[in-house]
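Colleague: Multiple structures follow.
What follows draws every value from the coordinates through simple rules; no lab data is involved. This one's a predicted model, so the numbers in the text were calculated from it and none came from an experiment. Cβ atoms are built from the backbone, for glycine too; each structure is taken alone.
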Structure P
Amino acid sequence: MGLSVAEVTEGYELACKKALELLPSLSVGEVKDMRSLKEVLPAIRTAVMSKQYGNEDFLAELITKACISILPGKVSFNVDNIRICKIPGAGLQQSETIQGMMFKRLVEGDCTKVDNAKVCVFSCPLDAMQTETKGTVLIKNAKELLAFSNGEEDQMESQIKAIKDAGVDVIVSGGKVGDLALHYANKYKMMIVRLLSKWDLRRLCKSLGATPLPKIVAPTSSECGYCDQAYVDEIGETPVIVFKQDKKESPIATIIIRGSTDNILDDIERAIDDGVNTFKALTKDNRLVPGAGATEIELSRTISTYGESLPGLEQYSIKKYSESLEMVPKALAKNAGVKETEVLSKLYAAHHDKKINSGVDIEGETASVLDAAEAKILDLYLNKYWGMKFATSAACTVLRVDQIIMAKRAGGPKAPKQKNDWDED
């Protein structure tokens, strides 16, 4: 249309500023108590619904219960404290939440179940330590040879016995478990768990309240962790080790997802990630705005009117900005299989009648609208706020870059084609 770049970016920035001013007035309530399942559920349900339509009620409740159970009193909520364990088999409805942690592996020794367990965590291998320098031992007769191997066994036994005497029932090792150590652990009826990942080791320490020890020594009572139940179980055909807290609150919860295929499990995992991050955002700002495209249409209508009131050339780009906000209800209508233009005209009509919570009804066979606030389709205020802010910033940055970077093939000029090209044959 012959507008200069400066006028377009100025219009976009004005429109964004206006949208962010209007956004708080569209709020339809806030979550006052973050520990109330009834208040938090609608916000998480909408986030999950966009990924898992049909399973949103079951999943949203699962996520909300897990998040509320580990919500700390003063410190901010950490999304890493919700672990996800995917186990193929059964159906989604068999998914559940466990207070504590779960690992898809078997224990090393014979002991498979301990109640009211005292847990000791070592970040080193549970084995006889190798010396850093070469040690040469001069053995003169058979008696000395027998005494040498016995000495190593006695040392290992004394180490394991000292750990058992400290009241420890479960040993968790971050490295390999030696045969000798395993033999004595079985002798003293201790459960041995080997974890390959240092992240898992760190989170397990957090869940149990244990301190990871760098060498094999008997732990003090403050360095040990506590767990109500540590046991081996089988879910489907997958062996798992569970560290469960029943009596006291655990700072970490695990959501066990069941499903028939890996693809389904991955999709559900993404939906749960969305739900957990929505809860995190709610803890920062608890305001909610109507979903189903209602917020975007109301902003689009108001910004379009605002653009018409401006005398300068930036009114054209403000008009375009208001049009771009129609994309959300358009996408909803398209996915529902109804005519976009028909839905848009009905939405604008409803919003002109001051029904500012009217959004797209995706369940109706014809293009129809519904009150998003009444239908409990709610989005986070923060999502809309930062979404518009970042999108506008990105568009303006692209417009301000005045050199177009051409994509050229790497590797210099192409070799001239030979007349008799063998490849052609």
Structure Q
Amino acid sequence: MTPVEITVGREALPGALTLPPEPRGLVIFAHGSGSSRFSPRNVHVANALNAAGYATLLFDLLTEDEARDRRNVFDIPLLGARMAEAIDWARGDDRVFAAPIGLFGASTGAAAAICAAAARIGEIDALVSRGGRPDLAAPWLVALSAPALFIVGGEDREVLALNRKAQNLCRGVTDLRIVPGATHLFEEAAALEQVEAAATGWFDRYLRPRALLFDDRAAAGRLLASALRRRAPRHPVVYALPRGGVPVGAAIARALDAPLDLILVRKIGAPANPELALAAAVDGEIRDLVINREIADALGIGEREIRRRAEPEFGEIERRRAVYLGDRPPASAHGRTAIIVDDGIATGASMEAAIRALKRRGPDKLILAVPVAAPDSLRRLGRLVDEVVCLAAPADFYGVGQFYREFHQLDDAEVVGLLTEFDGKT
């Protein structure tokens, strides 16, 4: 469990995010009147969902001062707006960015969840109400598109009648699950376990992997910047792989008030197979040559020959740096947090060479930051850096471009234009 804060205006609402390995989805909880993120019944349900592979977020819907005014406890538009803020927070957090989202509401929290789901149509994949008061969300029920499960105790007759009426107002998929013998708080033996089983089954049915799509590279960079700000990197410097990594890196450097530099990489192919990476030439404060020793030894090619083959590639690197940066000297990574960025990682060959070269320049910490990556490549590269910030590593990865609505090939003029903003920043 990790403490988090949901920022609402000038207020910070405390919460707890629990992340199982490779979560199947995220369930955000809305507690009922007079309760908080410590609600024992909600915590019990959250633990069951964690065991089933779901991440959970429990947070306080009101500040301590707001909670003292009982009118706020039943202010559904206010509570719904707080839930909507939590949804937006999740969509900007790299740990759960790509996860399908479900909502779980208890008592008045169910009405807040319905209000938020109606306000964030398309963001919510499923909703569960436990002993809820959906009647308090009557104006939003007709707009509720997420599949909704209403769980009510069989002995909670007044609330059961209200749930039946609310279900009739819904136009989307709904179900009403009655727990025999249970009262409003489900305190009876095995009652809460039945709630957990029903909720887990509902989320299993409707929380499916989402189609990941960034608007463009700059938008992806802004999301990464939000994740990086939370880590408060010390004296950061951002290195982008051109050309596609530059708009991503520019958004990050802008948000962190950091310098932006390039790290240029040129592959050195094997003699009989130019696509086979024998080594990589990397620019920077000093020339760097990263040799693939396994391939070099297998082909019987010595370092002198590799360096001879690298010379024209270093020449091309110098030409490109002159085009992009003129006579601006490379930024120093020594003693700083170095953040290395691209618009995505497929095989990761160029990124691996860049990382190995950058590590030799003495950064205090090295962070790899990318919007999307092939899972195997990300795992391999993750072993070379201090920290990885990646918004998604989908199993159905075929190419970086599939995850962007707009993915044009940048020209040199665009790269130069982006870099100009950071002239003089060190």
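Colleague: If semi-axes √(5λ) of the Cα gyration tensor in Å computes to 51, 21, 17, which of P, Q did it come from?
Modeller: Of the options listed, only Q reproduces it.
Colleague: Of the structures labelled P, Q, which one yields -12000 when helix-only ellipticity at 222 nm (-39500 (n - 2.57) for each DSSP H run of 4 or more, over all residues; to 500) is computed from its coordinates?
Modeller: Q
Colleague: Figure out for me which of the structures P, Q the number 12 belongs to, where relative contact order in percent (Cα under 8 Å, 6 or more apart) was derived from the coordinates.
Modeller: Only one of P, Q returns 12 for relative contact order in percent (Cα under 8 Å, 6 or more apart), namely Q.
Colleague: So, one more: Tell me which structure, out of P, Q, gives 15.2 once mean count of other Cβ atoms within 10 Å over residues 24-31 is calculated.
Modeller: P
Colleague: For mean count of other Cβ atoms within 10 Å over residues 32-39, the calculated result is 12.0, so let me know which of P, Q that is.
Modeller: Value 12.0 for mean count of other Cβ atoms within 10 Å over residues 32-39 corresponds to P out of P, Q.
Colleague: Moving to a separate point now. Give the label, chosen from P, Q, of the structure having the highest value of distance in nm of label points 7 Å out along Cα→Cβ at positions 80 and 248.
Modeller: Once distance in nm of label points 7 Å out along Cα→Cβ at positions 80 and 248 is worked out for each structure, Q has the highest.
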